[in-house]
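Enquirer: Each in structure tokens, the structures are laid out below.
Any read-out appearing in this document is the output of simple, stated calculations on the displayed coordinates, not a laboratory observation. As the structure is a prediction and not an experimental result, all values here were calculated from the model. Cβ atoms are built from the backbone, for glycine too; each structure is taken alone.
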Structure I
């Protein structure tokens, strides 16, 4: 597991539907060592801090393995490292492998996985296609955000080394599946996800509401229907 590319980009102003919009989606690969701060990499910044950035989204990592999929899906589109707005293009670390709360040493920094990425319309701006955010999420190739536990520096070629894996084993892929299948879910899996200390408050509130909604719906359906629902949902695994 290693960094294939470190990608940076300050916010830039673009015109969309006659309005000026600030976005930090455009990243370009850089060489050399880059300082890792609590909120971002030196030389990088997020534009809309209400939706991006902050301690739980200090860095965004994306698996390099997904690029072959997108090259098939988007023929003729240039896809250099950093095309999806990621700070770190990684090799050997997929959403199925990484758990919320897992800690890694990257360079001299220590980071923790916090959540998958839910893309906003600005990813569509990057590709000049409004359908991209929906396709990105539906593909379940979301990448994941990292918080910075210990500042340091990193660079292209650095190893990504596991320090600890979270006790509850809720993968990034599992969180994405729970989000996409929220109409029919495993309550027990949602409850387990709530035990993960690293899960951000927004996700925690969302999952708690879905649990409450399903329990309320279960009361209306009756005991037998609820048991069938749990049995079916439990077959998905985590």
Structure II
């Protein structure tokens, strides 16, 4: 059974969330699943890289491990970090991705109708489009925009294009863009596979299954990979 609409969906998790050597400890804590500890270390730096790291880590933490008001509070914290990063540099693709990421996770919890009424779909699309404009090779942005299309198509059907400009073909295009950049991460394979699953055509399900089977052949490199592998197996059962 397909999951409920998530306006932003699925930011792929890179093993190293940030490149700065100053964030090595935070990255190590993240890999161990110690998300709050990772954020507490990163926020000491007060750089754009650290704010992006904090935003992404909190959004991931809330999505995988929290529920209800506790998750909403964490998503709001994530959004604040993303907005602070954009204040430093509004031409940073990752900052735009994390603004979309945090809003998407928040939207998921407040409910679809409320999120649509408050304009979250449009705001999320804006940040993803900006990220892709700045850096077309940003994998997170490509996957997320693909999933933005796929989720809306799944829920709104033929009205998706009329209301939001969302189409199955655009979802597939963004997913293929992402796969052309990287096919070797468990989280990436799952997120793209889930998007194809939502599109629901026979060829889409075939593609989803192929990506999931590839993921099952890979070894988990960190805590998030372990969580993703559980989801991989669950989605394979759905197919």
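Enquirer: Here helix-only ellipticity at 222 nm (-39500 (n - 2.57) for each DSSP H run of 4 or more, over all residues; to 500) has been calculated and equals -9000, so which of I, II was it run on?
Expert: On the way: I: -9000; II: -23500.
Source structure: I.
Enquirer: One of I, II was used to compute P(r) over Cα pairs in 10 Å bins from 0, in percent, for residues 39-78 alone, and the result was 35, 48, 17, 0. Which label is that?
Expert: II
Enquirer: When mean count of other Cβ atoms within 10 Å over residues 87-94 is computed for each of I, II, which one produces 15.9?
Expert: Going through each structure in turn, the value belongs to II.
Enquirer: Could you figure out which one of I, II the value -0.60, -1.03, -1.26, -1.37 for log10 I(q)/I(0) by the Debye sum over Cα atoms at q = 0.11, 0.15, 0.17, 0.18 Å⁻¹ was computed from?
Expert: I
Enquirer: With mean count of other Cβ atoms within 10 Å over residues 103-110 coming out at 19.9, pick the structure among I, II it was computed from. Write out the running numbers ahead of the final one.
Expert: Details: I: 19.9; II: 23.0.
Derived from the structure labelled I.
Enquirer: Here semi-axes √(5λ) of the Cα gyration tensor in Å, for residues 95-158 alone was calculated and came to 27, 14, 10; which of the structures I, II was it taken from?
Expert: I
Enquirer: Which one of I, II has volume of the Cα convex hull per residue in Å³, for residues 119-198 alone, as calculated from the coordinates, equal to 78? Display every interim value, and only then the final one.
Expert: On the way: I: 143; II: 78.
Of the structures listed, the value fits II.
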